[in-house]
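Got some structures for you, see below.
Derivation of every value follows stated rules applied to the coordinates shown; laboratory data play no part. Only a predicted model underlies this, so the values are computations on that prediction, with no experimental measurement involved. Cβ atoms are built from the backbone, for glycine too; each structure is taken alone.
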Structure I
Amino acid sequence: MSAIMHRSFAENMGVQWPPEWAYVVIAPGEPRRAVTWSERRVERQAAQRLRLARIEQPSPPRRVPAYVWVFRVPGWLYTGWWCYVVTRHEQISVNGRPFRRDLAASVMRAAPCGFLPMVEYFSEWMPVFTGHYPRPAVSDPRPAGSLVGWLTDRRQFSLKGGTE
């Protein structure tokens with residue numbers, strides 16, 4: 001284990017060092033090594049470069065568990081098929097206003113159900129999805145389907161959680 005004697009401590013103890021010394025490294029069994037201010041500056045610049053590289057490096061996409069919920073609303077108010085991506089903290093309407101084309105395409109890629117992942121087929125895809133992934137029996141008689149997967153912070157849904 002080594003110790004470091006800083007310049008301020010040495011000056012308070014009455015020790016006179018050459019002006020270019022910043023501190024002295026004292027290691028047992030080894031001679032004392034003086035570190036100069038220019039060496040200290042190089043160390044600090046290297047540490048700053050590493051820190052800036054970590055800051056500037058893009059963080060990997062954060063992913064959270066989510067599920068796709070497709071259901072049909074009968075009647076005259078809000079009638080039709082609806083698709084939501086539900087996480088623990090939010091419910092994102094896929095085909096509401098605005099229509100989220102990128103999220104719809106990623107949901108269709110995750111569960112193609114015989115369709116190409118093109119958003120032009122999204123309204124035809126939703127009833128087929130409920131047939132392929134029916135929701136477990138609940139008291140609500142409306143047809144619905146759900147599929148568990150992952151949602152990245154870039155609003156992409158996938159089954160594996162990667163960034164496909």
Structure II
Amino acid sequence: MTHADWLQTLAEIALGFAGFSALIAGMRRSDETPDLENASRGRAVVETSLSALFGCTTPIMLIGLGVAETTAFRWAGALFLLVGAPLTVRGFRRAIANRRRTGRPARPAVTGLSFVAGAAGLGFSLACAIERPESAVPTYYLGAILGILGISAVNFAGFVFAIHDDVVVEHE
């Protein structure tokens with residue numbers, strides 16, 4: 001299967017992001033009030049990581065069911081677009097709402113990277129569904145997974161650095 005090793009590697013990275021985020025979230029003291037923005041980042045990491053994991057396994061399942069490889073990637077890309085577009089929009093809307101509630105300024109670099117990653121994920125999913133050129137469909141699909149995993153990476157970095165910033169402030 002085309003890109004089988006890449007799909008496996010990306011699935012492992014997705015599980016790592018989700019697992020470490022859950023571990024980091026669990027390390028907070030029970031008497032601490034969770035930071036709304038950071039909790040949202042942790043949730044975004046888990047949601048996008050699990051989406052990427054699902055995306056990595058979908059074409060494999062379809063091929064296992066007898067669907068031709070290119071058709072499996074095309075269907076998986078279309079499904080990823082149908083499910084991913086509303087989730088991506090909802091995630092961005094939740095981040096904007098949390099930022100407004102907390103009154104914290106937007107970080108243009110983080111917002112920009114997240115937007116580019118989300119647009120890439122959705123754009124490559126659309127390219128899979130359109131299937132032009134047909135030979136590029138598996139690579140488009142890989143780009144879609146990388147885009148969504150990119151959102152996870154940006155949120156994971158923000159999640160980790162925000163916890164680090166909280167610890168530094170407490171010790172000063």
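For structures I, II, which has the highest computed value of distance in nm of label points 7 Å out along Cα→Cβ at positions 2 and 18? For this comparison of distance in nm of label points 7 Å out along Cα→Cβ at positions 2 and 18, the top structure is II. When distance in nm of label points 7 Å out along Cα→Cβ at positions 10 and 138 is worked out for each of I, II, structure I gives the greatest result.
Work out the source of 2.01 here, i.e. which of I, II gives that when Cα Rg over 2.2 N^0.38 Å is computed. The read-out comes from structure I. Could you figure out which one of I, II the value -9000 for helix-only ellipticity at 222 nm (-39500 (n - 2.57) for each DSSP H run of 4 or more, over all residues; to 500) was computed from? Of the options listed, only I reproduces it. Calculating mean count of other Cβ atoms within 10 Å over residues 66-73 for structures I, II picks out I as the one with the greatest value. When Rg/Rh (Cα atoms, Kirkwood Rh), for residues 74-113 alone is calculated for each of I, II, the greatest value falls to II. Each of I, II could give relative contact order in percent (Cα under 8 Å, 6 or more apart), but the derived value 33 comes from II.
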